[in-house]
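There are structures below to look over.
Values quoted throughout were computed directly from the atomic coordinates according to the rules given, and no laboratory measurement underlies them. Source: prediction; values computed, not measured. Cβ atoms are built from the backbone, for glycine too; each structure is taken alone.
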Structure P
Amino acid sequence: MPSMSTIQIFSRLVKLVFPLIGFMICAILMGVAGFLCAIFIPVLSSMALVKDPTFSFHTIVILLFVCALLRGILRYAEQACNHYIAFKLLARIRDQVFGALRRLCPAKLEVKDKGNLISLITSDIELLEVFYAHTISPICIAFVTSLVCVMIQMQFGWIYGLYSLLAYIVVGVVLPIYISKQSRHIGVEYRKEAANLNSYVLESMRGLKESMQYMDTNRRLSGLNHQTALLANREMELKHFQAKTISLTNLCVVLLSLGLCLIHVFLNSSMESMIVSSVLQISSFGPVIALANLGSTLSQTIGAGQRVISLLDEIPMVEEVVNGNEAKFNKLDISNVDFAYDEEQILKNMNLNIQENEVIGIQGKSGSGKSTLLKLLMRFWNVSSGNILVDGMDIKNLNTSNLRKNEGYVTQETILFHDTIENNLRVAKQDATIEEIQLACKKANIHEYIQSLPNGYKTMVEELGSSLSGGERQRMGLARMFLHNSKLVLLDEPTSNLDSLNEGIILKAIYKSRKDKTIVFVSHRESTLAHCDRVIHMESNRVS
């Protein structure tokens, strides 16, 4: 992950606010007015105490009541605008992140840590709320409010206005920059440790049966305790720094306020002027104190922002084609194809011609590149060299939508969502009728099983299909393939989890539909490949 400066991260995040600039201006104006009301309450009280002739006592009481009432209303309105902006932008960022994940999949997502991605999608994006709701407008509010207070202080003398300006710069600019630089590393590391813990927990939950079977639970528990301790140490480090930040900020406020009093004494100001000016100074630090405290709380936000932006900027291994060619998928030619992944040679000088409506079987040892070949035909990855031609056109130049429409791919593992069986099948064809879904399930020999369930096709499937057996999940995947009804069908060990009876029924349905399809089988089973037009063998990364 390339490192980004804090300013680069902030500038990228701020650009997203422009469509909602009207709400941001409202939040700033109401925030300034609200803080001025809060400041004027003690200032007016001090004026009443010293019997300042500017306002009568009766007028001061009315102004105090008005300021107190407006302070609550304006504060609520400011926060409402800020959080409206924040939640709108978080929704927009989530949409962009999911778009980036779609763009990067499947090639790059196969090697990314799933727990890390979950942490980014949930916690990291949520942390950006601090920036949008509690950072941008407070900076502007602090600037405008401080400027107004400096102008009021100048009514007592230019030296007091200048001193107030310097005091606001120290608390609102110097301290936040210093604190942010000191705490950024802690915040970035905290987000990393949180992501690592998420990954470890997710991995442990998925492998719980294996851990129990091999009595490995104690080791996994020790690992969980270790990951938790690392995160707790980072959090403790962060909390200690935040405590130091608050103490340092309060110390600066006290010393700077005391400094103004000493200037009044040194210049022989009147007691009335010193009291009102000092009260104004002390009460006006609120907006800049909020900025000083942001220095530590933003450390996590900076880390989260960097992780989100890095994902959005990541370049996919395979670019989606929109304005390309359209093919009918009548013929496939694989010519001199080489493919390597992370410097490991998977395919070398691969040559294969597949004719229309032909059924091809592929056999080979594990690691010979059979599954990789199917992924290249799906264009999940691009070949390192050589060409894959569809109807004489390079697969790289075909519209991605054309590929997805005309290719059906059944993997060794069928992924099911926490939804109804019907909706899980509609993944293959969203506008499918219930009759089409049932026909596909009959071909996959799972219709009767679904009908036997209390809610039939409306039965909910648990996460990752855990409520179904391996064979049932595989038949669901085959039902999707039948429903998709694509021209080119790629089957990677499609019957590995099925008994011979179910395998025979499904193979019969597949071969029955071959009249208008080109089918590529990858399997170790002789029975699966028995009716193929030809069977090729892959050895040493090539066709033998």
Structure Q
Amino acid sequence: MLSSLHIENVAVIKNADIDFGAGFNVLTGETGAGKSILIDSINLILGAKPSRDLIRSGENEASVSALFSDIAVPLSKAGDSEISPDEDGCLYITRSIDAAGKAKTRIGGKTVPVSMQKDIASCLISIHGQNDNRILMSPAAHLGYLDSYAGNGVLLSEYYGYYELMNDCRRRMNELARDEREKARTVELLKYQIADIDAAKLKAGEEEELTASRDRVKNSERIMKQTRLITKALYRSERSLPAYELVKKAISAMESIADYIPQSEEYIKKLNDVAYTLEDIGLTVEDMSETEYDDPDSELDRIESRLDLISKLERKYGTDIAEILAFRDRAAAELSDIELSDVKISELQVKLAEYERKALELASRLTESRKKAAETLEKSVVSELAYLEMPKVRFRVDIRRSRDADGKTKFTRSGTDDVEFLLSANPGEPLKPLAKIASGGELSRIMLALKSVNAADAVGETLIFDEIDTGVSGKTSQKIGMRLRALAASNQVICVTHSAQIAAEAHHQFLIRKSEHGGRVETTVTELDRTGRINEIARIMGGVNITDKLLDSAAEMLDSAASLPGKQ
């Protein structure tokens, strides 16, 4: 559950600490007090897109920290993750936003990407608000509700794998079955490119070798002059003794007096090493000095011409010879695909037929599962809605086969079914899509009914309801409050409400209040004791003028709720 929430410099909240309790928590306060800011803060924990507009005026950073406890069961749904609770079974999630609007997330002390944050946080918290009501009016969302209720996650994942394989086959077939004139133009271009590269007879590393050769040719006269000087100095000279001969003389001299000089053998060995080195360098450099170009200018022209050719190919096919050769290989592969397109299309058609067969088999299992689940979902939702003061309601899950423009079975990301929820709120009225008949109050109750039914098997999650009381009042509000409290038996429930009846049903109540300090507006959050709850519930019922009668009514509502089963 969400044990505590720390909010710092978010909008009009300078600093707030909220310690939520187990069971049913409500947040109340006057309109504009800042209840929506709490929802925005929790959405940041869920990985919502950050905005620098959320940062309190005059501050450089905003942050929200959430402490979760007893989360082993819901966290297990996150799949493979390096994140785990601490030894006390707790997990910290912190999100900060800087002045540039950039966010940083830390979970359990580790910086994590937002994708991991969303994966983990979504297993711990779910928020249900007015946006859910709007989504509920779209048939596209109904299939998701039904699959969630049916527990089709694994089957959907298996089906989607074949759906992607089918799409890949069709894409490749479309690429191969291109227009014949376009195919001919592409073949001509590919053949030209391959021939253009092959004609150059490129070799790996050739450009570097040519560049080095060009430098040698440009400096050939200087190289020859200096290498001859080196050869004369080190190894071979007609006018004076080179270093090699001097060392050899030194060796002979040392050998003649070796009996009289300690360590003479070591000195002779070292001098021999020097002589061998001088000889090796001298002979190597001598070979270089004898390497003359018959026509340096002609050789330079040849090298420049070759480098120019490589440069032109690089401008067309890649930044270096390796990339040019890789381009050539890709072009050859594409040419082969085109020339063998008919054969490859036939092979892909066989694969596609097999993928479609397996996908259809899985889709049929999904349809069967959905139809079976729809029967119990209809009964459960009708029962929930009857409890929520819609006693004459009829609710049906309409499942139809998806069809394309030609009337053939259409494969979608979720199978071969179109699903839509139909409703009749009053006797004698036909079943119609929710978007055409449901009012705001009815949508709130339908959404709560669906959430209640889906949450029946959930354990240890935090369910947040933002203004679930929209469009309802009186007895219906009380029933909604009682249903939320029932949900809180196995989950933590947090609800933002304007309803006194819902607030009275809660185990814990927090007051969100806006006040002015030092010329600035601040929002504070305070947990209320019994006296505070009576005053706040009376305010919700009566507004400015809080009478003794309102206070007595508020106390009676709290006592009535406390007497019912499930009160903590």
helix-only ellipticity at 222 nm (-39500 (n - 2.57) for each DSSP H run of 4 or more, over all residues; to 500), calculated, reads -20500; among P, Q the input was structure P
Distance in nm of label points 7 Å out along Cα→Cβ at positions 199 and 287 - highest-scoring structure of P, Q
P
Given 16.5 as the derived value for mean count of other Cβ atoms within 10 Å over residues 279-286, which of the supplied structures P, Q does it correspond to?
Q
If you work out relative contact order in percent (Cα under 8 Å, 6 or more apart) for P, Q, which one comes out largest?
Q
For which of P, Q does FRET efficiency 1/(1 + (r/R0)^6) of positions 327 and 447 (r between Cβ atoms, R0 = 35 Å, to 0.05), calculated from the coordinates, equal 0.60?
P
For 41 (percent of Cα pairs over 44 Å apart, calculated) the corresponding structure among P, Q:
P
Name the one structure among P, Q that distance in nm of label points 7 Å out along Cα→Cβ at positions 351 and 479 of 5.6 was derived from.
Q
